[in-house]
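Peer 1: Structures incoming, each one as structure tokens.
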Structure I
Amino acid sequence: MKKLLALLLSAVLCVGLVGCSSSSKKDSGEVSVFYYTYSDTYISSVRSAMDKLLDKAGLKHNNYDANGNQTTQTEQVTTAIAKGSRLLIVNVVDTGSNDAAQNIVDQAKAANIPVIFFNRSVEEEVVTSYEKCVFVGTDYEQAGHMQGEMIGNYLNEHFKDLDLNGDGKISYVMFKGQEGNMEAIARTKYGVEDCNKVLEKDGRKPLEFYDSSNKNKYLVDQNGTWSSAAATDYMNTILAQYNESRKNMVELVIANNDEMALGAISGLQNAGYNNGKGKSIPVFGVDATDAAKEAISNGTMVGTIKQDAEGMANAITKISQNFLGDKDALDGLDADSLVGKWRVNIPYATYLG
């Protein structure tokens, strides 16, 4: 009887104290992390870093792989919310419009669950439509500017050796990761424009796209997966028609990411180039993945732009702790990396080995 009375009294006290039930609710449920695809090498490095950091922070979490399908990801979000998720961390699949991200925000807002978008661009109007939503990414235009400047400086330094047909111009191919993706658009645009600024400042002619009939002046991964396979296939096709024997060889490869850069290198190696000895076509990427750094080290690739996976994972974990600890979402983050109260930018860095 005494035990029963004690239990009843405990229950009454718990109901009477607001913090009792809310605390147990806040501490229950998973942190749900949604990736646009596990197959992306850079995203895999973010996932690896974040798994360790979330574990270290004591945050129980579950990862979801959308495998490049927005419908799948939206369904995963709906299911996670229904299961009692207490925080959504989202690497959104569809960046071509606001619809997918806004749908996720609306679901989270209705359930009063914080949302952290990361890496793949989400517009300010979507993020700021919910006070418990932030974006962690990069100043995506910066990567294109830095890549273009890096390429221009390299070309000026080695121009005579790189101008294989001696026409005073460098023939290039640009590999674009995905249509409609803001990062891909900026890298494609500024990787060439900023290179040309450096070349022209030194009195040289601008880059010339290898195929004059291609008005886009890029080749895109039709599956939107920024894949090495797409670049390898393109490169094999290109080199069958554009080569030194015809005096129209591609003299430079620019890629939106390291995977496409490495795919292009595979195609070049099939034709006898970039094998660490003999003739080599300069190849540049973005991300500074381990594989790309190794290629730069062994001389088959020239340079890349480091996108800091650990820095991104650190910022996301800190914001997660803030949200779940009832603090300001951006508390403790470097003020120089903040854009208003809605965005955190992780800085890029040039990597030449």
Structure II
Amino acid sequence: MKLKKQKQILAGLLAISLIATYFFVPSVKIVGAVDAIYEAQDLLSDSDVNVLATSTITFTTATTTDIGDYFRITIPADFGVASIANTCMYGDVNFAASSTGNLVDCTRSNSQLAAGTSTQIVISNHTNPADPDSYKFYLRHYDSNDTLKEQVEIMVAILDDVLMTANVSATLDFTVTGTSTGQVVNGVTCDNTTTATTTDFGILEVNTEKTVCQQLQVTTNASYGYIVTVEQNQEMTSDGGDNINSFKDSATGSGSTTPQAWASPAGILDYDDSYGHMGLTTNDSDLGYGASEYTGLDGTNPTTVLSHNGPTNNTTQDKGLAAVAFTAEIDALQQAGDYESQITYICTAQY
């Protein structure tokens, strides 16, 4: 008996000696090991703070998913989940989705899912936290008896959006140039050569139309484009105070605002508004002028001759390029004299 006790004591001392010498303890077998889910990620539709977002959680299972098994997503408490919706496993009909509070469960309802299958859970309409930080989602795989089979932790980062800014300087370039004899504007032939600052009708012959023209060009990056208008300081007036009225036979200070075909002055005796008139046309087809149709200038209100509703270059007809024609005609009753007026173009960009 005494010998047996001595052997036990000796064995104990040997074990202690081994531990003290090699720092070694024989390992104990771990059963039911977890952390086997892999390739796990949560792709957020929006990582900004306080916004409604969708989590698309993709992962690969390392164990078989049997009927009755379920995957549980635990959403961090900082996320708002009042109106969450969920879709399990690529919409797999063999999974049933449910949610309670911050938990979303996807339960296998029919057939077995093999290990190594890439899987996806979509959780919609959760509200991101108010504070920028990193947050941890838990994904756990349980069997039908609520025994944990595998799990993984998934981190997401919530942060304020980055404000990206830039400035594009506003541009507007408006050019008026003269035209040559023989150029045609909206069906009307230009009779005289003009410059950017002069439009000389020359000698007006009785009952003969005389036309002068100018070209207009606009370049701008204005969001809503531009409008070019023209107005005159007065009707064409002589040193003696007589005038050539606006188209068509309009009273002084007025003119036709509706485009219409050219007509000769009426030439009614003692009604000097009918002795001669001047009108304009434009080949900007967006403004409603038919071929060889004119309006008058009333001496007060501007008339639109070129426009576009967005950015433009100066080489595309109707969108930065157009021409204007001014036509005058007199009757034999028009008083003699040298007549003049000033016309002004105004280009207004709309940003």
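All of the numbers you see were taken from the coordinates with simple rules; none came from a lab. In this text the structure is predicted, and so the values were computed from the model without any measurement. Cβ atoms are built from the backbone, for glycine too; each structure is taken alone.
Peer 1: Quick check on the output: 14.9 is mean projected area of the Cα convex hull in nm², for residues 53-180 alone, derived from one of I, II. Which one produced it? Don't skip to the answer; put the middle values down first.
Peer 2: Values: I: 11.2; II: 14.9.
The read-out was computed on structure II.
Peer 1: The value 1.0 for distance in nm of label points 7 Å out along Cα→Cβ at positions 253 and 285 was derived from one model only; which of I, II is it?
Peer 2: Values: I: 1.0; II: 4.0.
Computed on structure I.
Peer 1: In addition: If you rank structures I, II by distance in nm of label points 7 Å out along Cα→Cβ at positions 85 and 333, which sits at the top with the largest value?
Peer 2: Checked I, II; max of distance in nm of label points 7 Å out along Cα→Cβ at positions 85 and 333 sits with II.
Peer 1: Thinking of I, II, which structure, once FRET efficiency 1/(1 + (r/R0)^6) of positions 309 and 341 (r between Cβ atoms, R0 = 30 Å, to 0.05) is computed, gives back 0.75? List each step's numbers first, then the result.
Peer 2: Numbers: I: 0.75; II: 0.45.
Structure I accounts for this read-out.
Peer 1: Work out the source of 2.5 here, i.e. which of I, II gives that when distance in nm of label points 7 Å out along Cα→Cβ at positions 101 and 197 is computed. Display every interim value, and only then the final one.
Peer 2: Values: I: 2.5; II: 8.5.
Computed on structure I.
Peer 1: If log10 I(q)/I(0) by the Debye sum over Cα atoms at q = 0.09, 0.11, 0.13 Å⁻¹ comes out at -0.55, -0.76, -0.97 when worked out from the coordinates, which of I, II was used? List each step's numbers first, then the result.
Peer 2: Values: I: -0.55, -0.76, -0.97; II: -0.67, -0.78, -0.95.
This figure was derived from I.
Peer 1: Here Rg and Dmax of the Cα atoms in Å, for residues 117-276 alone was calculated and came to 36.9, 112; which of the structures I, II was it taken from?
Peer 2: Values: I: 17.2, 61; II: 36.9, 112.
Considering all the candidates, the number was obtained from II.
Peer 1: -2000 is what came out when helix-only ellipticity at 222 nm (-39500 (n - 2.57) for each DSSP H run of 4 or more, over all residues; to 500) was calculated for one structure; which of I, II is it? Mind showing how you got there, number by number?
Peer 2: On the way: I: -15000; II: -2000.
Computing helix-only ellipticity at 222 nm (-39500 (n - 2.57) for each DSSP H run of 4 or more, over all residues; to 500) on every structure in I, II gives -2000 only for II.
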